[in-house]
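All of the numbers you see were taken from the coordinates with simple rules; none came from a lab. All values derive from a computational prediction rather than experimental measurement. Cβ atoms are built from the backbone, for glycine too; each structure is taken alone.
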Structure 1
Amino acid sequence: MPEIRRAIAADLPEIAAIQAASPEAAQWNVADYFNYEFLVTSAENGIAGFVVFRRIAGDEIEILNLAVKPEMRRKRVAESLFRAVVSGFFGAVFLEVRESNAAAISFYKSMNFQVLSRRENYYYSPSEAAIVLKFHSC
């Protein structure tokens, strides 16, 4: 069973590699993730994925980035990370995803996210609309 834990500084090179291998994900300075809630899941071959999120109100969370190592995709790593975020949480979870990121949109819909709105030109390099999604944990 993979371990989900808070990220530590020693994880940053692997996080940066996962992010670089995930051009559809947000491309932040990975050290900045420590300004938020920052979880990783480990596998036999190192870090399998990460999630960065923040509480924006008592009953609202925003997922800022979630990415999984390419060879670990479709193995429920993202689902495990998402479930860790919402474990024991009752409220709304929001996120934005590139309109062209069909795999992420499909994943989030499978986790019962609903499309809330569309934001034109939200992303750059290349310019693209964002789909805003909302999940409600009861």
Structure 2
Amino acid sequence: MSEYSGSALVFQWINPAGTLAITGDQRRVSVSPSIDLIENTAGSDEYKGYVDGPKDGKISYEGVKQSGGTAAEDALREGTHGTIILGPEGTATGMRKSTYPAISMGPNDEFPYADLAIMSVEFQQNGAPTHSVY
């Protein structure tokens, strides 16, 4: 097994306005799956028990904000539904590709005085992801 760098990541946001490729500007992308747990403890149970409930997840993006980036900001407006395509190792044949239906929670901008401006956005997973290869 060999390591790889996050710089190879491909990140696309397919939305009603088109496809926004924000690859190359990323600083961090996080995928956080989760699942609801339904407690099934009863009677004289000494310990709590659980069964699996519905699955969920969030995808977070942080990257360098580009000047004149109104197209990106418009495509990422809060409430915009779309699809995220992630290729952690790039798009070469056989590399992992994950597709997530999602809702954008809106872009957040940071403008530090003596540093690069940063744009971050969190996406709420909105259905089952698919995992395949390019």
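Taking mean count of other Cβ atoms within 10 Å over residues 40-47 for each of 1, 2, which is largest? Don't skip to the answer; put the middle values down first.
Values: 1: 15.9; 2: 7.0.
Evaluating mean count of other Cβ atoms within 10 Å over residues 40-47 on every structure, the highest lands on 1.
Ranked by relative contact order in percent (Cα under 8 Å, 6 or more apart), structures 1, 2 are topped by 2, which has the highest value. I have 2.9 for distance in nm of label points 7 Å out along Cα→Cβ at positions 64 and 120, calculated from one of the structures 1, 2. Which structure is it? For distance in nm of label points 7 Å out along Cα→Cβ at positions 64 and 120, the value 2.9 is produced by structure 1. Looking at structures 1, 2, which one was helix-only ellipticity at 222 nm (-39500 (n - 2.57) for each DSSP H run of 4 or more, over all residues; to 500) calculated from, given that it came out as -6000? This figure was derived from 1. Of the structures labelled 1, 2, which one yields 111 when volume of the Cα convex hull per residue in Å³ is computed from its coordinates? That value comes from structure 1. Here distance in nm of label points 7 Å out along Cα→Cβ at positions 56 and 112 was derived from just one of the structures 1, 2, and that gives 3.1; the source is 2.
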